[in-house]
Structure 1
Amino acid sequence: MVALTPEFEELFKAAKYYPLATASKAGDPNVVPVGSVFLMDPQTIWIGNQFMNATVANLKENPRACLYAWGPDTKGCLKIKADVTVLESGADFEKMKEMVKARRADLVCKALLALKVTEVYNCKSGGDAGKRLL
């Protein structure tokens, strides 16, 4: 398992929206912007699913994803690859429902996407673009 460094954690938390890419078992790609993203610890990212039907279908077939962390207030850009577990019940799912509700009361969380970080890459333009960082 890979753990984000404190510097990478700071960069990650500075982003506001995160493009999340998945693919079906057959390789059909899908990407969606997500905002209910929580860095739970240096190895674990939780995402609340309110609208992502194609994303969840892909993850049930192919439990891998790529998350992009960048924004105007970040100091760099990260591409994070992860193994994903989709949870639709249990204590962690209930906790995610409350976290989503606390952030935006009008949203209903249908699933928790629990990401375990496996690789981190630089995605900032320049000579080190695409370089594996972790």
Structure 2
Amino acid sequence: MAEIDPAKARRATDAVPSIPCDAEGPVFREPWEAQAFAMALALYDRGLFAWPEWATILGDEIKKAQAAGDPDTGETYYQHWLNALERMVAEKGVTDASTLRRYHDAWDHAADRTPHGTPIELKPEDFR
């Protein structure tokens, strides 16, 4: 799982109260959720966005999903987080939508060829 600084996580949960937490901080159902959370913390630390801006985009992504039929049970929270992360980096010019799609497809390809329980590694052939 991604290594997350507890003080940084606390600042994020104070700024974005919808983050699923327990008494010790954010909780994640899957390792990728912690990784997406850690990526957002790293981009925040680099000054890419302020937490209120993040909360607005995340809220927009959640509303969009709800309008499309998301049951809003909490199980899809980090999918919305990931969508907000992708949107943020595209809007800020860190990358573009085609590069995001290329990596998404490469990860799908890598996951398809990787035996269950084995870490997924991207290889050049995953980008074809």
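Match the computed value 21.2 of mean count of other Cβ atoms within 10 Å over residues 42-49 to one of the structures 1, 2, and report its label. Value 21.2 for mean count of other Cβ atoms within 10 Å over residues 42-49 corresponds to 1 out of 1, 2. Here the criterion is distance in nm of label points 7 Å out along Cα→Cβ at positions 10 and 26, and among 1, 2 the highest value is seen for 1.
18 is what came out when relative contact order in percent (Cα under 8 Å, 6 or more apart) was calculated for one structure; which of 1, 2 is it? Display every interim value, and only then the final one.
Details: 1: 27; 2: 18.
Computed on structure 2.
When mean projected area of the Cα convex hull in nm² is compared over structures 1, 2, which one is greatest? Looking at the calculated values, the largest one is 2. Matching task: 19.2 is the computed value of mean count of other Cβ atoms within 10 Å over residues 34-41. Pick the structure from 1, 2. Checking each candidate, the match is 2. In this comparison of 1, 2, the computed figure -19000 for helix-only ellipticity at 222 nm (-39500 (n - 2.57) for each DSSP H run of 4 or more, over all residues; to 500) is attributed to 2.
All of the numbers you see were taken from the coordinates with simple rules; none came from a lab. None of the values given here were measured: they were computed from a predicted structure. Cβ atoms are built from the backbone, for glycine too; each structure is taken alone.
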